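Alright, structures below, take your time with them.
What follows is calculated from the coordinates using simple rules that are stated; it is not laboratory data. These figures come from a predicted structure and were not determined experimentally. Cβ atoms are built from the backbone, for glycine too; each structure is taken alone.
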Structure I
Amino acid sequence: MSAPDVPYLTFNNGHKVPAFGLGTWKSKPGEVTQAVKDAIACGYRHIDCALVYGNEPEVGEAIKAKIADGTVKREDLFITSKLWNTYHSKNLVIPTLKETLNNLGLEYLDLYLIHWPMGYKEGGTHFPADENGKTLYSDVDYVETWPEMEKAVEMGLTRSIGISNFNKHQTERILEVAKILPVTNQVECHPYLNQKKLIEWSASKKILITAYSPLGSPDRPWAKPDDPQLMEDPKIVALAEKYKKTPAQILIRYQLQRGLIVIPKSVTKSRIESNIQVFDFELSDEDMKAIDSFDCNGRALHLTWVNDHPHFPFHVEF
């Protein structure tokens with residue numbers, strides 16, 4: 001199977017990003033090394049990571065192996081990671097980024113994101129909680145974090161910076177202080193939560209949207225047995241049959257045609273290979289409109305257990 005040519009999009013700073021990549025959220029350390037090796041071998045050049053996923057060293061092993069065997073050079077790859085909620089204080093941003101670089105065995109990232117607008121209590125576990133299991137917060141405002149993200153660019157530790165899970169108002173607050181603009185906002189995005197308004201507004205500010213959980217995150221740990229499964233939706237299944245593609249391929253193609261960056265996660269070799277085979281067909285305008293109509297604000301990653309945080313992003317429409 002030949003590796004398809006993945007198209008590139010251009011950020012507001014002129015750097016280019018592959019429009020398609022591999023997500024590594026929920027990929028177990030024991031599985032992710034092989035998954036990333038398989039992905040690079042079949043044409044993926046964009047790998048999305050985060051410190052809190054707990055698997056960066058294993059992702060780094062795969063990158064090192066595929067560079068060593070001559071499959072790719074470092075400059076062929078686009079590597080993203082994210083600053084976790086317990087490191088929003090100014091003095092923690094650069095050391096935490098350096099920890100990620102050390103984990104991944106890299107000298108620089110292509111993209112570094114503030115993972116969430118919400119700060120958690122610093123100096124301990126990634127998920128600080130009281131004796132009742134209630135998450136403990138910090139009072140650091142993400143607006144104070146941004147200048148340190150800019151410093152990371154100036155130091156050559158990352159080429160681009162951005163945000164993740166920010167709503168419109170929160171993004172506006174960043175834009176008010178930014179000397180270096182965020183290049184992307186990485187958000188949950190799929191037909192049940194199509195983010196149309198946020199995409200249109202972000203485009204007006206020259207911010208690209210990166211779609212995570214484009215397949216509806218069927219393996220999310222808190223899913224209930226009766227939750228709707230996007231890939232089993234009869235209308236998606238019917239489109240898959242029409243185009244002789246898998247439901248996952250239909251969902252990925254949908255996002256690509258909207259001009260988004262899309263990062264489906266898988267650790268299964270056959271699915272990793274199948275997910276990238278989306279550049280040999282196009283959904284009709286009529287079918288794109290039909291998929292748009294599935295939107296029902298059906299968020300999979302709702303984080304209701306921290307919805308009292310002053311910077312919780314999902315209380316507003318977009």
Structure II
Amino acid sequence: MRAALYDRYGPPEVLYEGNVARPAAGPGQVLVRVRATSVNGGELYGRAGRVKAVTGLLVGRGFPKQLGLDLAGRIEALGSGVTGLSVGQPVWGVSRAMNAAAEYAAIAADRVAPIPDGLTFEQAAALAGVGTTAVTALVDKAGLRQGERLLVRGAAGGVGSIAVQLGRSLGAHVTALAGARTFDLVRDLGAHECIDYRAVTPGDLGRFDVVVDTVGTQLRAYRSRLTGGGRMVAISFDLDRVVASLGYVAASAVHGSRRVRFFSGNPRRADLDRLAALVARGAVRPVVDRVFPLADIAGAHQALEDGGVRGKIVVSI
């Protein structure tokens with residue numbers, strides 16, 4: 001089968017479309033005929049070799065390596081013990097095995113769910129990972145309430161674009177921190193106020209009950225923008241200061257009332273079903289920047305690396 005591969009760590013140019021053996025659905029797994037996947041920031045770091053220890057744990061030390069987290073497609077086969085799903089059913093999900101950028105992917109059955117009505121495969125692949133992350137961040141970790149003030153840092157990106165929509169639907173006052181060229185998008189998604197991140201420092205900002213940070217730098221400075229009892233959720237870290245960042249998050253749980261929370265997205269079927277319910281009632285919608293063919297997987301990675309992306313970069317298979 002065709003798959004996105006790389007034989008060494010490096011820039012986007014190391015990626016290519018190659019051939020690997022088609023997997024089979026093991027016990028508790030489904031085999032998905034993948035129709036679309038999307039590109040995530042963590043994959044850029046993995047491909048570049050900046051998180052070799054993590055990459056090695058997920059996909060092994062050897063080359064060639066596959067990649068791809070989010071997937072949308074149809075179930076091709078069911079492994080033993082799988083219930084509640086059927087062959088031919090359109091599903092979306094997130095593969096921890098980093099194997100979604102391929103014609104077929106074997107994935108644990110509890111990590112896929114039926115695609116919401118009305119979404120294309122490309123839209124579903126764009127929403128699965130970032131949507132479940134945004135819901136976990138705002139609902140489970142921050143407990144965002146109606147009438148609170150929410151700051152979304154990186155508001156035009158994958159997670160940020162969904163956090164803006166969800167924050168608005170939950171009744172919060174949403175301030176979007178983003179590039180000025182994306183203000184039209186974030187306003188359309190529901191932001192009450194847009195601030196150009198290039199034109200301000202954290203100290204120039206007001207006070208917020210909840211901060212969702214998709215960038216991961218200057219955690220201390222953005223935490224200082226919280227009200228008493230405010231909550232900050234960081235979904236990314238500055239890779240050049242990982243130890244310091246983790247230490248700061250841990251310390252925030254002990255010192256003072258303004259907590260910094262961090263989590264790594266690991267969605268299961270219940271999380272995807274909860275997101276599907278939000279889609280059904282119009283609370284959130286996918287945001288697709290561009291769609292690349294699998295043969296141009298390098299171009300897809302380069303587009304995200306170049307920045308200025310509105311929502312998600314999707315790869316059609």
Structure III
Amino acid sequence: MKISRRLFSTTLAASIALPFLKLGPAAAADKVVRIGYQKYGTLVLLKGKGLLEPKLEKIGYTVTWAEFPGGPQLLEALNVGAVDFGTTGETPPIFAQAAGAPLVYIAHEPPAPRGEAILVPKDSPIKSVAELKGKTVALNKGSNVHFLLVKALEEAGLQYSDIKTSFLPPADARAAFEQGAVDAWVIWDPFQAAAEVAIEARELRNGEGIVPNHQFYLGAKPFVDANPDVISVLIEAIAEVDTWAKANTAAAATELAPSVGIPGDVLAVALERQSYGIKPLDESVVKQQQVIADTFFDLGLIPNKISIADVVHKGGA
């Protein structure tokens with residue numbers, strides 16, 4: 001059964017918006033850009049490297065940073081006016097757009113399909129995705145890995161309804177996974193790398209060959225429209241840290257581990273699987289996003305059809 005837009009929006013807001021309302025909307029006169037980031041992707045490196053602040057200072061802006069456990073939570077904060085700019089994977093903006101969030105796609109990074117995977121405990125008897133039939137799989141609802149799970153099941157000849165889902169944010173999912181409360185966990189880096197390094201979780205299937213796993217940069221449309229100079233500075237800074245991280249993966253892991261709060265060995269694994277090279281969305285990327293949106297509508301996971309092309313920033317990157 002497809003859920004109503006009102007029920008979807010109300011449930012989403014009630015479940016994840018409240019913790020971030022304290023961030024509050026910034027007054028226009030403050031000249032602050034509020035950035036939401038996660039423990040993955042280029043923005044966490046940008047924060048740790050400290051490249052953005054002096055660039056913004058030149059145009060009279062400051063920056064505040066807010067960490068989120070996943071893309072859905074970050075975009076709900078954007079929806080309620082607490083974040084101006086952030087990064088997520090492919091799926092969160094689809095759920096957010098369907099819920100009416102005033103977002104726009106600004107740019108993206110190249111695919112990184114190895115940076116998300118279905119994991120099972122190292123001693124699990126499960127050896128293939130097909131063996132997940134009837135099993136319980138943990139994931140963050142509406143996150144990038146939601147589509148990976150759908151496509152991996154499809155590849156294995158299973159329906160989405162053939163498994164049981166346990167919707168948990170990464171920290172809770174990790175606990176459930178370690179305690180044996182779920183049979184598998186679909187997760188992204190660096191949480192994926194942390195589980196592989198620390199508890200020897202075994203990869204059942206990553207995204208190679210079935211999902212691209214893009215990283216998208218998104219903004220609140222009112223902020224993006226009113227502040228093109230800020231968006232240009234953000235893109236410039238991200239491109240700079242992209243170039244540095246791509247050429248210095250090992251050094252980046254060592255240098256940034258303390259500031260981003262991720263052990264160096266875990267960060268090194270995650271950075272090696274990350275992709276770099278910020279660019280505007282082209283027609284093929286928009287079409288890939290549309291396929292994901294249509295798939296989730298057909299499954300009843302979003303309440304209405306959406307058009308990705310309608311929310312792509314025309315200013316480009």
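Assign the value 0.65, calculated as FRET efficiency 1/(1 + (r/R0)^6) of positions 104 and 208 (r between Cβ atoms, R0 = 25 Å, to 0.05), to the correct structure from I, II, III. Among I, II, III, the structure yielding 0.65 for FRET efficiency 1/(1 + (r/R0)^6) of positions 104 and 208 (r between Cβ atoms, R0 = 25 Å, to 0.05) is I. When helix-only ellipticity at 222 nm (-39500 (n - 2.57) for each DSSP H run of 4 or more, over all residues; to 500) is computed for each of I, II, III, which one produces -8000? The read-out was computed on structure II.
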